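Structures are listed in the sections that come next.
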Structure P
Amino acid sequence: MGKQVKDFTEGERVNTQLLISQLVRGTTNSGSPYLSLVLQDSSKSIEAKLWDVKPELEKQLEVGKVYDFDVEIIKYKNNLQAKVLKVLPLPQADIDMENFVFKSPISKDNLRSSIQEGLSMINNEKIAKIVSGALNMYANDVYEYPAAAKIHHNCIGGLATHTSGMIKVAAALCSIYPSINRDYLLAGVILHDLGKIEELSSPVVTEYTKEGKLLGHISIMDARLLQIGIELGLEDSEELLILRHMVLSHHGQLEYGSPIRPETLEAEILNLIDNIDARINTIDKALADVKEGEFTQKLFSLENRVFYKHK
């Protein structure tokens, strides 16, 4: 394998195998072609530049494949960046992808148990049937897919990790505030992001599907809930109506992609829990790369703020 990305330091030259997770073509002011890349192994990713790229080499490079890279590590805008000096193809059949993808720190069995425990706490039979129908529809993909292409929980098992964390927060809030309907809140937590399984292309090196770009996971999941409701004979039930509202409103604001704002207590709490878990994950990831007494880079998803790592 070679040195891992997390151990790269400024000024060194490294030869190692890395996966291309993003590739964007560009042209300099003088007309020379170049590639902006994101390279990664299982430890971390790094932005990279391949200057004066030759057409024959460019044709060989593909997102989702692993290559042998010779890179120089430099600092650009206070972040480490790799300057690609040489890149060679590798026989992909010999590659163990486990060494190049981000995975949830929680095992698939534990994630499955956590989500099933959340389902078991739903007492309303109609709600439980709807949620169970949605989980069965997506089956094992629930525990494989990321929660996002970038930003938060963008790893194999990220969707289930995000859901599992939210279940714990939801259960705790219900024990503190008896006015919250636990059945609806837990159901909303489990259902709210399942549409991402159709919005995103795959668990590894994911991108947005055609359906994801044209419909988005919120609309996708609303349609799936109606489909499940019809199959169960619950299409006219209030339970299905409330759950559809929670999915449609879980981003909280129209400008954030929700076609309607939350208008039940549980829908409001779902939006807040979703934000809490996503923001904590985003900040945790950013702080992991920062020494004590220093700041993170600006985090676009958190209003371009920087965060300080205290002792």
Structure Q
Amino acid sequence: MSISTFLTVCMNPTLQKTLCFSALIPDTVNRTGTHQVDASGKGVNVSRVLTQLGKPCLHLTQLGGSLRPLFLDLCEQDGVALEWVESRSPIRFCYTLINDADESITELVEEAEPVEGETETRLLEAYTRLLPGYEGVIISGTMAPGFSPSLIPSMVRQAKETGHAVILDLRGRDLVNSLTFSPDIIKPNLFEFAGTFAPELVTGNRLITMCLDDIKKRIQELCLDLCEKYHFRILLTRGSDSVWYAEPGNFGEYSFERVKPVNTTGSGDAFTAGFAAALGEGAALQEAIAWGVRCGGLNAGFLKVGTIK
């Protein structure tokens, strides 16, 4: 697989506010002088890291509301090339709370407001216009309300019909409905994969309390079945634990040394970018995973989200 240019797509942009506390105490006022705001969303994070790796990249998204100038300015400061369509959907805030006292990292996520009715048509028109200029497509994240369930599958179909490599970092309906068009790589994390294909393994926002070997056996069976049926490869990131991966006839595990994190937000997106960049240069699967792990680890060492430098 040779990919030198990337079109990244995400329909749910965010402004990520990171707040650091020496101690975070419930039911009282907590103050901090260490904080920052970044343009974010999974696609922006992937694009930022690809750009830092020297890969030509354009990010396609929807934007609306009074915070759009700030979002665009932050993207420009980071060198993230952006194409956007009007949506009338105000850009949401999400928050990362870093508590030095117990070394916890907590994410608070605002749900997006619906996009206006013509947004999907405008986005598909932009996608169709831009697609011929790029070799690889990376579609990440959830969609803001107001988009139809057919949007992402139609983007995958169009990309594959025109000979593009496609990497999906999705979950749920958007992922399931895209499989019939045989993307090249799917890369949810383990929890997202289980929630999509094995909901019996999930309770609330966690995997059920169960022997890891039993979970791994069930996931392995599912992965190999999906790989055989749809002819793609699967990567399952597991935070600071080893990466599980599958391709037709093979299920493997890539282990690595843990790093002491500053901020893990965006590390999965940095992994996606590093993996895609290496795979696009012809790296074998495990070598590309190693690059993804390296970029994810680098991101975890910075306060800023979705960065390796």
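Since every read-out is calculated from the coordinates, none of them should be taken as a lab result. Keep in mind the model is a prediction, meaning the values are calculated, not measured. Cβ atoms are built from the backbone, for glycine too; each structure is taken alone.
Work out FRET efficiency 1/(1 + (r/R0)^6) of positions 40 and 168 (r between Cβ atoms, R0 = 35 Å, to 0.05) for each of structures P, Q, then name the structure with the largest result.
Numbers: P: 0.75; Q: 0.95.
Result for FRET efficiency 1/(1 + (r/R0)^6) of positions 40 and 168 (r between Cβ atoms, R0 = 35 Å, to 0.05) over P, Q: largest is Q.
Taking 5.4 as the value of mean projected area of the Cα convex hull in nm², for residues 96-135 alone derived from one of the structures shown (P, Q), identify that structure. The read-out was computed on structure Q. So semi-axes √(5λ) of the Cα gyration tensor in Å, for residues 56-207 alone, computed for just one structure, reads 40, 17, 12; which one of P, Q is that? Structure P accounts for this read-out.
Given a computed value of 21.8, 66 for Rg and Dmax of the Cα atoms in Å, which structure among P, Q does it belong to? Can you show the working numbers first?
Numbers: P: 21.8, 66; Q: 18.7, 56.
Only structure P yields this read-out.
Computed over structures P, Q, mean count of other Cβ atoms within 10 Å over residues 8-15 reaches its largest value in Q. Kindly point out which one of P, Q the value 12 was derived from, the read-out being relative contact order in percent (Cα under 8 Å, 6 or more apart). Going through each structure in turn, the value belongs to P.
From which structure (P, Q) was helix-only ellipticity at 222 nm (-39500 (n - 2.57) for each DSSP H run of 4 or more, over all residues; to 500) calculated, if the value obtained is -12500? Source structure for this number: P.
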